[in-house]
Structure I
Amino acid sequence: MTKVRIVIGMMGMDQHEVGAIAVSRILMEAGMEVIYLGRFQSPQSMANAAIDEAADVIGISCHSWEYLNFVPDLLKLLKEKNSDISVVVGGSVITAKDKEQLLSIGVAGVFEAGIDKTEIVNSIKSLAS
């Protein structure tokens, strides 16, 4: 079996990368290949990197509400590029209403603050298979 490949980053001006770094470490320890893009990404840079890296999943870390504006654009770009890469969103500011909205527009998974790391790993593996 090939390694699961996941691109992780933050879009917009969100500078809170501790969560993204922690999740990246968890996924690497679970045997996945993580391509960490870091802060200040755009929907275009996330989509391009994921396609160029043949990623199975895109992980968006969010600790500001900018994801509500950027994630729909990311999903649109992936569709335009005929890409079926799954998108997951995680972070401390996600409300129940935001989670419902994200799932309704096509986000494959939403990880709220405090989620167990085993659930994250299992979800990513499932999405990549």
Structure II
Amino acid sequence: MKFKMVHENYNVADLEKSLSFYKEALGLTEKRRKTAADGSFIIVYVGNDETDFELELTWLRDHEGAYDLGEDEFHLAFATADFEAAHQKHSEMGCICFENEAMGIYFIEDPDGYWLEIVPAR
């Protein structure tokens, strides 16, 4: 059997704030949306033309407070051919939360505290 990864889910407190962040920081735009008939949730899939893999952002109307992200040890990684420009943009946005210069990578943090690894394309 073969399996293809298609999406990963992050629950978000403020959907519009998250959509804005992912568009500005990573160029991800809305691909499709599902809204519950009773308004209890909205799911938005974001992605880009580089891959068909998508990030699923889920907003839950009745969830209060911040999401428990465990020990922040899981993350989604993004590769870029223009690592220096990406680093400069993320520095200007103030969203870099950790850098490992020895490994040549860094992490940015989204509005809900999810870490996203940025690596140079190899």
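Please treat every number below as a calculation from the coordinates, not as lab data. If you're wondering where the values come from, they're calculated on a predicted model, not measured in any experiment. Cβ atoms are built from the backbone, for glycine too; each structure is taken alone.
Calculated for structures I, II, FRET efficiency 1/(1 + (r/R0)^6) of positions 33 and 81 (r between Cβ atoms, R0 = 30 Å, to 0.05) is largest in I. Of the structures labelled I, II, one was used to calculate helix-only ellipticity at 222 nm (-39500 (n - 2.57) for each DSSP H run of 4 or more, over all residues; to 500), giving -14000. Name it. The read-out comes from structure I.
To test your reading of the models, identify which of I, II gives 15.1, 50 for Rg and Dmax of the Cα atoms in Å when calculated. Computed on structure II.
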